[in-house]
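Novice: Following this line, the structures themselves.
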Structure I
Amino acid sequence: MKIVAAPNAFKGSLTAGQVAAAMETGIRRVLPDAEVVRVPVADGGDGLVEVAREALHGERRRLLVTGPRFHLVEAEFCLVPEMRLAAIEMALASGLALLAEDERNPMQTTTLGTGELIRAALDLDVERIIVGIGGSATNDGGMGMATALGVRFLDGDGRPVRPVGGSLEQVRHIDISELDPRVGRVRFQALCDVTNPLIGPEGAARVYAPQKGASPQEVEALERGLANLARVIHADLGLDVAAMPGAGAAGGLGAGLYAFLGAELVPGIDLLLELVGLDDKLTDADLVLTGEGQIDFQTAFGKAPAGVAARARSRGIPCLALAGSVGDDLGELHQRGIDAVFSICPGPVSLDAAMRNAEDFLAASTEQALRCFLSGKTQRSQEDEK
């Protein structure tokens, strides 16, 4: 048999590559001679750099950049020299996970470090930069990112404003005359798995800022600030970003990447599956395994397992998913191509224990899921013979 293992990361526990390896361990307990094809995947959020490095045989590049609260952090991106491609994960420079609970405040955080990663990639003469924009600590509309690349955001007196969410209302003019000229020679793609606009009830501030530490009053200030930024972008750059799907991703970084760098906003999973060549690897496969840390009704909307399952279904290949946590209402997922979902947990366990033992749990649950699949396959064969 040929089995394709195409999982996402189990966030905080295992990388996508480690998940695929654990799945292979379980597979070989049942079918030692199976052809197992590991295809770690991501959807544009956490794990993009690791997946690009593993799947595309890229190089890890590390550097010190400005963190979300202006402290230095060590971040990395992936360079794929043969493709002249760089993969950047904004969360590694400007992510919520970089801050302690009491440091989280989108009025004071910046995407400056993400821009510094982009600048470092430009120094390597790439032709294409993909930016995963999940997991942000920010709500600055991409001001920090653009500032690192030469854009100036000026107040009513012509003075530069601090590139944080709390300064958005002060912006009166955007000067792009000193934007790094290399930007115009590179194709930028922003990977996002949400369609939220920049402003409004479903916008960046009202939906996501509370998760990043904003009070109700700060949420409204950020909403006014993003609306102001959208007005200035329209006035100075002639672009309408306020209602654009995906503009609200990562605290408005989606809008900033589009407005200042000309980036395309694309569904992360579609582009990643294209980059890792999943379609070719599915040829002649008998079964596909996918998974991530939590699978529930939201997984159907742009998450990695749903994207993998859709590709498998289009070829008539059964697809099973494994997860640390399984939610309710999986009907939409079954419609998308996931035939069954299995929890990796052997019984009631704490979150800490589940994460510590995820590798062993994955191997064991993969074995049992495969045995179940093979049992059904044998029964169908016997019925056909009759």
Structure II
Amino acid sequence: MSDWPSVSFRFSLPTKVIFGRGAAEDVAKEALSLGIRVPVIVTTAGGSLRRHGHIDRVEEALSKCFQDVKVFDRITTNPTTELVDELVNYIRVEGADGLVALGGGSAIDTAKAASLVFMGGGRTKDYLLGVRKGKEALPLIAMPTTHGTGTEVNKYAVVTDPELSAKVAIVSRHIYPKVAIVDPSFMDTLPSGLSGATTFDALAHALESYLSKSVNPLSDMFALEAMKQIAWVYRGMKDGSLIWGSPGVRDRLAWASMAAGVAIDQSRTGVLHALEHALSAFSPDLHHGLGLAMLAVAWARVMERKLPERVAKIVKIFGGREPEEFHELISDIIRVFGLEKSLRDYGFEEEDVDDIIENARTYLGALLSNVPGGVGDEELRFIVTESILGR
């Protein structure tokens, strides 16, 4: 691939970004500016955000300007079409007119999808399958509490349909959050396992954006910036000078995640995400970032052969020299971030390989084709089989 791809892109980021520690205090002011009268906080069901006081913090901030603040705290990992429909019904029953999504990608994506479905009518499944498109959405403020998805600044909402075993993104320019409030202090309480998994998710976004066939100078700029910040954390954790709680780590990773989110908004993801979405469709409890990590070493072996010039630049950012070191680098990042697992640990066996590939080809063909030259079944089979065997 040429170092300077044919330049043709459109860029519009309709999301207002407020970044920094303490930014969460602006949530009421921003909700008022959007004309919201009855906000719903959309957040996770696990309880950690309540336990650490994050939900109370946002509720208290909103209560200074709103008498009626609702909380929908039922979001789970890999949200389903039924869960989005449940939120849509909740919004209708409560008479709400705006959403504040507080959490990781699951909470924000659920809110993004619901904002579209509520205004457009029908079922979430209709939008997932492209039967309905939607022409407007409820105003939404996104407040990420993890440094993984970057969904606060892009047009994707990933939802799973259990009936079809399909984990697919609803793609619409109407679901960009109106405001993204990125306050790294929310991320200080992330446990180490989730810290590693969400950081790897952001890294995978940056890597796949940079290695896609849709690259342009703008996506490259954001993808490379995300990689540089993650590389700084990786090197520090590897030599023992940093831990997840070290000053500056959460702030850099929050910025890296957001930058990578802009990158994939421009150039999308690719094979790695296509295969992981298939895995999550079959195993709903599998964390997306961990699923990506379990596939990534074998994926890297394929990509270092396909795009050696670009891969060499990635390796250099992380301290290596040759493109052939890419899979070794990815393996070491996984080790440093504490993500050393195989797909077999999550119940996948070699007899599942064809089903995983078929699912990816059926529902995520656009991502599989977003690689220069595409990928064949033999390459896909290599990635999935090696990942099951833990190699």
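Novice: Upon calculation of helix-only ellipticity at 222 nm (-39500 (n - 2.57) for each DSSP H run of 4 or more, over all residues; to 500) from the atomic coordinates, which of the structures I, II produces -11500?
Specialist: Derived from I, not from the others.
Novice: Kindly point out which one of I, II the value 33.6 was derived from, the read-out being mean count of other Cβ atoms within 10 Å over residues 137-144.
Specialist: Label of the originating structure: I.
Novice: Of the structures labelled I, II, one was used to calculate mean count of other Cβ atoms within 10 Å over residues 121-128, giving 15.4. Name it.
Specialist: The structure behind it is I.
Novice: Follow-up. Which of I, II yields 22.0 for mean count of other Cβ atoms within 10 Å over residues 81-88, as computed?
Specialist: Of the structures listed, the value fits II.
Novice: If you don't mind, there's one more thing I want to ask. Hey, semi-axes √(5λ) of the Cα gyration tensor in Å, for residues 177-240 alone derived from one of I, II reads 23, 17, 11; which structure?
Specialist: Here the read-out was taken from II.
Novice: On distance in nm of label points 7 Å out along Cα→Cβ at positions 65 and 377, which of the structures labelled I, II is highest?
Specialist: Comparing I, II by distance in nm of label points 7 Å out along Cα→Cβ at positions 65 and 377, the maximum is at II.
Novice: Given 29.1 as the derived value for mean count of other Cβ atoms within 10 Å over residues 201-208, which of the supplied structures I, II does it correspond to?
Specialist: It was calculated from structure II.
Novice: Determine which structure produced the value 2.5 for distance in nm of label points 7 Å out along Cα→Cβ at positions 17 and 41, calculated from the coordinates; the candidates are I, II.
Specialist: Structure II accounts for this read-out.
A short reminder: the numbers here are calculations on the coordinates, not readings from a lab. Predicted, not measured: the structure shown is a model, and the values here were computed from it. Cβ atoms are built from the backbone, for glycine too; each structure is taken alone.
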